[in-house]
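Presented below are the structures under discussion, each in the form of structure tokens.
Laboratory data are not the source of any read-out in this text; all were calculated from the coordinates shown. Just so it is clear, the structure is predicted and the values come from calculations on it, not from any experiment. Cβ atoms are built from the backbone, for glycine too; each structure is taken alone.
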Structure P
Amino acid sequence: MPTGGRPTLTQFLIEQRRRHPGATGDLNALVTDVSLACKAISRKVALGALAGTHGSAGSVNVQGEDQKPLDIESNELFLRSAEWDGHVAGMVSEEMDAPYVLPPQYPRGKYLLLFDPLDGSSNIDVNVSVGSIFSVLRAPTPGEDAKPEDFLQPGVEQVCAGYAIYGPSTMLVLTLGNGTHAFTLEPSLGEWVLSHRDLAIPQQTREFAINASNSRFWEPAVKRYVDECMAGSTGPRGVDFNMRWIASLVAETHRILMRGGVFMYPRDNKDPSKAGRLRLLYEASPIAMLVEQAGGRATTGHKRILDVAPEALHQRIGFIFGSAEEVARIERYHAEEPLDSFKSPLFGKRGLFATTL
């Protein structure tokens, strides 16, 4: 067998479909469409500056973020891959203000596709791993153009979620609601090959990821948690922790799925008008599904991410996920601490390691 006995993505999807005799195969076909877009994006990313995709596109997206040429091209690759074969009724993307309405000549399907076509694109110019994130929901009115409110479903309603990571190897990480599984792109065959079945996040960890430059804006519970980790073996936790920060959600998620850890991009008071930085529908919700299916935990700090009812297409939210015991501890700190009760000796007004307040 060319793949050394490992199933390809197509074989895996057929295997999953056989467990559900009533399945039509539409979801399998949509996942295949998405995987094709990810292959094409991977090729563009691998070419780097030779593809002419570095620098700014001279435009901003709906969040006011500077767009890279590859942001725009990746968005088009997702749209072109999924619009034509009658499996989706509409699509939402980080790079578009409103839902995408399919061209009139294409049939409308029974699923909704939501995606961040190129997460971490600010890292492209410095050759750090980037990725694509996607989520699939059922369309409330199959066969008809989706309305904006159709996409406002809590993450628990997802039927599929995944991401592709474009790193030293290109991988597709996927859940259909029965575990989280990783496929590696075999470049000589052009096939996704199952390389990691049933990923399991360790319940405990000594590694956390957070942007410490925002420490002065954090909620007290987050300050308390990071303070204890930074205190190491001489502090209340009694063990040394390592801190990581890549500034690429896909890369952070992949590390945690492979070896454990906790990721924090909490709500803070840097901009009180925003409930967080990451987008709920096409970043936090799909990552939360992948994490929970791998035995981890995902929360706002106050509430399970998958239970949050969306109010807007591009809604932002605080996001904490990873090893279950650590995330549960952070949730407990949020429940225990009044908002103004905790003062951290490590994160005083003078800087990251200040000893006076």
Structure Q
Amino acid sequence: MERKAFGILPDGRTVEELTIHGGGLTASVLTWGGILRTLWVPTKDGSTVDVLLGMDTVGDYLQQDKYLGALIGRYANRIGGASFDLGGKIYPLAANDGPNSLHGGPGGFDRQMWTVENQTEDSVTLTLESPDGQEGYPGNLSVRVVYLLDGDGLHIRYEAKTDGDTICNLTNHAYFNLSGHSSGPVTDQEIQIFADRYTPTLPGSIPTGEIAPVDGTPMDLRVSQPMGLHADDEFAQLKLAGGYDHNWVINGYDGTLRPAARAVSHQTGVVLETLTTLPGIQFYGGNYLDHCPRGKGGAPYAARWGFCLETQFFPDSPNHANFPSAVLKAGETYRSETVYRFSVE
């Protein structure tokens, strides 16, 4: 168990890095943005490899706009038109992705200092207070996130409480490269998503409201395949997003922990299984990682050098009555869990 200074913010606050060990894994977490900075996992040759994209300095994290490893809130993914209706009242939000709001706005949880509530050998507990009106969201929201390493992998447990009706959709924006963060493109690594349906989007990656079958399209990832196999197909949805950057509807959602996706690098033998209690998962193929500051050890991160598996409520769900509701009512508690389970093939 380690806790040390990582760097200094422009306003003089110290960002700390906390390192934990468990289940054969080692991870480090920053207090700035609740960022997962490193994650070392075993490989088939008996060594370990860091499978997370990340930065070496606070300045680089402030400069990058890719949300590398950060906790995302108050609403992960996009809200169309940067507004939503709750209880008959329209709440305008900051537009930071064209006319839309992305990942909680420009001052979202990824750009805030989290408080360390507790650290043990294998876990870190972080808390954050988001006041009523922050980034346009109603209600005072108290958030608690636990990172835990055990024999089952990396668990991320989210909890939030509010004193006023609001919307809440929390995730982590880790970029994985199962061959090692500095190894190059992930296009030959394989992906499998346990979903018969997905949510098509308009330009700007806002859902149309349709829940469409994946059958007969490049969105059918039910059988494991290389991430780059169909990413550049002449398919309208892929053209709009520059590749994969969509929400899949996880089969059998009932609020319990269930498999959502599986990925593997045959180079290292590292297998990643993603499980979640949430109804959706955003598979993002790292299409826009260009123009990122150099990563850890000077790694020249570029397009498709990492992929994301962001568990979530559906994008723009407050504006689609047919999507699972992300409304959190006053006095209620939001809870979700995501597990990134690692093994060796």
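Of the structures labelled P, Q, which one yields 0.98 when Rg/Rh (Cα atoms, Kirkwood Rh) is computed from its coordinates? Walk me through the numbers on the way to the answer.
On the way: P: 0.98; Q: 0.94.
Clearly, the read-out refers to P.
Starting from the value 3.4: which structure in P, Q was distance in nm of label points 7 Å out along Cα→Cβ at positions 175 and 335 calculated from? Please list the in-between numbers first.
Working: P: 2.1; Q: 3.4.
Checking each candidate, the match is Q.
Please compute relative contact order in percent (Cα under 8 Å, 6 or more apart) for structures P, Q and give me the label with the greatest value.
Values: P: 15; Q: 19.
That would be structure Q.
Of the structures labelled P, Q, one was used to calculate semi-axes √(5λ) of the Cα gyration tensor in Å, for residues 127-302 alone, giving 28, 22, 18. Name it. Can you show the working numbers first?
Numbers: P: 29, 22, 14; Q: 28, 22, 18.
Going through each structure in turn, the value belongs to Q.
Determine which structure produced the value -8000 for helix-only ellipticity at 222 nm (-39500 (n - 2.57) for each DSSP H run of 4 or more, over all residues; to 500), calculated from the coordinates; the candidates are P, Q. Each step should come with its number before you reach the end.
Numbers: P: -8000; Q: -1000.
Traced to structure P.
Computing mean count of other Cβ atoms within 10 Å over residues 15-22 for each of P, Q, which one ends up highest?
Details: P: 10.5; Q: 18.8.
Once mean count of other Cβ atoms within 10 Å over residues 15-22 is tallied for P, Q, the winner is Q.
Can you rank P, Q by Kirkwood radius over Cα pairs in Å, for residues 71-150 alone and just name the one with the largest value? Can you show the working numbers first?
Working: P: 13.1; Q: 13.7.
The structure with the largest value is Q.
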